[in-house]
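Throughout, read-outs are computed from the coordinates displayed, never taken from laboratory work. Note that this is a predicted model, so its numbers are computed, not measured.
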Structure I
Amino acid sequence: MPTVTNGRDARVGACWSCKGPAEAGAALCPTCGVVQPASPGIDHFARLGLPRGFAVDGPGLERAYVAAQARFHPDRFVGRAADERRFAAGQAAAVNEAYATLRDPLKRARYLLALAGRAEPDGGQGTIDDPAVLMEAMETREALAAAEGPEAVAAVARRNGEALARCREALAAAFAVADLDAAGRLTHRLAYLAKLADEVKRRRVAALGSAP
């Protein structure tokens, strides 16, 4: 197994084009500058040049994504060798995957757990047996069922949104101190709250559509 430092495969290999030394996982050859194959040895955070952690700066993530995509835009490789065009497309796809994972709090939490060896065997789709989470979900659904009119539904949405924000804050704190047990429990709760948010959103659309 290669050594990984700060999310990057630390072996030294050779550039496919000039055969010069190139750090395994580097996107560009330091000698000739051509694009290298996307390496699975780089985690999503390192790929976008971000520190690993749940607390991700939104604007910073957007800037990193735009900059990374610009590096591998097809227009930059017109007239280049077919292999380099193919590798650039692979790098762009890896950047897209990293961005899609890190911009979503639930995906980001699950990814961090997986990096720490705590991946959920069923992908997080199994039954949640936490009584507190189940009670919270039941109360939210009851409040949603009883809500009449857009304003009442909006109040349920606001409460659930506040619960989501608190859960994300608690997750950031748990990951910051490497409390993976707490992070796992909070990730389960975040999954339920996100599902409830989708239900509330659909109800809000329906309530607005039926309002006089």
Structure II
Amino acid sequence: MSLKVYVNTDSDDLAYGSSGVDWVEFAEGVDQFIFTAGNTEVADKKDVPSQAELISAGVILTGAQIIMSTYLLQDTGANELKDIPNMGNVNKRYVLGFDFDSTSASEPQFEVYDDTNLNTAAGTMLGGGTPSSSFIRGITTTSSLPGADWYSGATKMAGSGDGNFLYLNDQNGYLAVATTLYCNLCVVVPASQTSGFSANPVWVVKWLEN
């Protein structure tokens, strides 16, 4: 069984495979998501940014909660940033697509960690050791739209603890057929975050094969 992950870089909220919709395959271990305030250098169709450019486009902490509004795919192979217009706290369903080519013995889970060792989720962005304080919110949209202002009741993602990852099949269990599952993500910086930070969280999908 294999999995390919696709990112909808189109404004149309239509399923993977829909005619005319630009779904880009996410290259594992190569491509990245960028959560940012953005500027003229860190924007759609710009080259992959340097560390200095990323810092210059960072969010300025204001002492109030910040709901991130700009999400980009770093398409490293194409040396290009691509806007993900439907990602974030918007009522959009088809944002990240997880395309499975066969059945599974368990329900796929979407998790996030500090690094590729996948054994810690204690970084600032993941809640500083308290998963329920993670800045990353996620919601499974395989079956339906997430709804308006979905971030407030969404899963706070950090590690593999119960309630801190996404069941990509809406808790309907193992995959009985080859299928594509969906979710949306949003980043919310709390008002309590007063010092700057950088993070490069690692995303992983886990499942058992037949």
When Cα Rg over 2.2 N^0.38 Å, for residues 145-184 alone is calculated for each of the structures I, II, which structure yields the highest value? I
With relative contact order in percent (Cα under 8 Å, 6 or more apart) derived as 25, matching label from I, II: II
Upon calculation of Cα Rg over 2.2 N^0.38 Å from the atomic coordinates, which of the structures I, II produces 1.30? I
Can you spot which of I, II the value -20000 was calculated from, given it is helix-only ellipticity at 222 nm (-39500 (n - 2.57) for each DSSP H run of 4 or more, over all residues; to 500)? I
